[in-house]
1. A value of -26500 was derived for helix-only ellipticity at 222 nm (-39500 (n - 2.57) for each DSSP H run of 4 or more, over all residues; to 500); which structure in P, Q, R was it taken from?
2. Assign the value 13.2, calculated as Kirkwood radius over Cα pairs in Å, to the correct structure from P, Q, R.
3. Kirkwood radius over Cα pairs in Å, for residues 9-48 alone was computed and gave 12.3; which structure, P, Q, R, did it come from?
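Every number in this text was worked out from the coordinates using simple rules, so none of it is lab data. What you see is a predicted model, and the numbers here were worked out from it, not measured in a lab.
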Structure P
Amino acid sequence: MVIKILGSGCKNCTVLKENTEVAVKELGIEAEIVKVTDFKDIMSYGIMSTPGLVIDEKVVSYGKVLKPQEIVKLMEKLK
């Protein structure tokens with residue numbers, strides 16, 4: 001599983017990355033977490049507000065900081 005955090009590196013983006021790490025650990029799964037900070041790359045996903053969360057190339061959230069439990073629920077749906 002490849003998880004991408006889309007954003008410039010702002011506080012919200014950092015918190016989303018940390019919450020994602022907690023969710024991955026909680027589920028006990030293998031996942032690569034990648035920060036995407038290049039604006040052109042972020043725009044290629046069609047989102048207009050960050051932070052964005054992409055799981056296996058599918059945009060699952062943008063414009064808000066999800067809590068770890070919310071991320072766990074999204075990941076369970078995609079398994």
Structure Q
Amino acid sequence: MMAITPEQWKEFAIDHRDPSADAYVISCTATRSLETVHDLEATLGRPVVTSNSAAFWYAMALMGIDDPISGAGRLLMQPLRSAR
């Protein structure tokens with residue numbers, strides 16, 4: 001999975017977009033997809049969540065960190081609610 005570039009993930013998601021989708025998920029912590037989430041969301045017009053962005057969001061919430069992370073997609077720009 002690490003051999004697949006962020007650009008390839010972006011192309012794959014765009015090639016397989018579905019207008020009825022509410023969001024897109026790229027699942028696997030061994031992917032290098034977080035780098036392309038911001039661009040994908042702009043292109044697809046939908047939220048894009050990766051395994052790493054979800055894990056990062058949850059870890060930050062557990063630690064009480066609520067600073068938004070720009071450039072990593074909508075999920076990490078949301079105010080973090082406590083996961084405790």
Structure R
Amino acid sequence: MILVVGLIGWVGLKAGLALIAAHAQAAAETRLVVSLQREHSALLAQERSLYQKATIIREARRLGMVAAGERPFVVVNLGR
């Protein structure tokens with residue numbers, strides 16, 4: 001009888017520990033999903049901005065490009 005009660009207690013304890021571990025893993029996975037959703041939203045916003053004309057012009061100028069008909073100027077030794 002004591003052996004049966006001990007066996008049932010051991011099985012119950014093992015199941016309880018597995019439940020706690022599963023709960024902790026589910027919480028970690030939920031945090032990961034939230035983080036990935038935020039990153040996805042940020043990437044979608046970045047993608048939308050890349051199709052805007054102002055962004056295209058700004059990035060082209062950052063790369064040194066000039067619009068048709070403009071005259072490029074280069075300033076050197078600024079601050080010396």
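1. Computed on structure R.
2. Attributed to the structure labelled Q.
3. Derived from R, not from the others.
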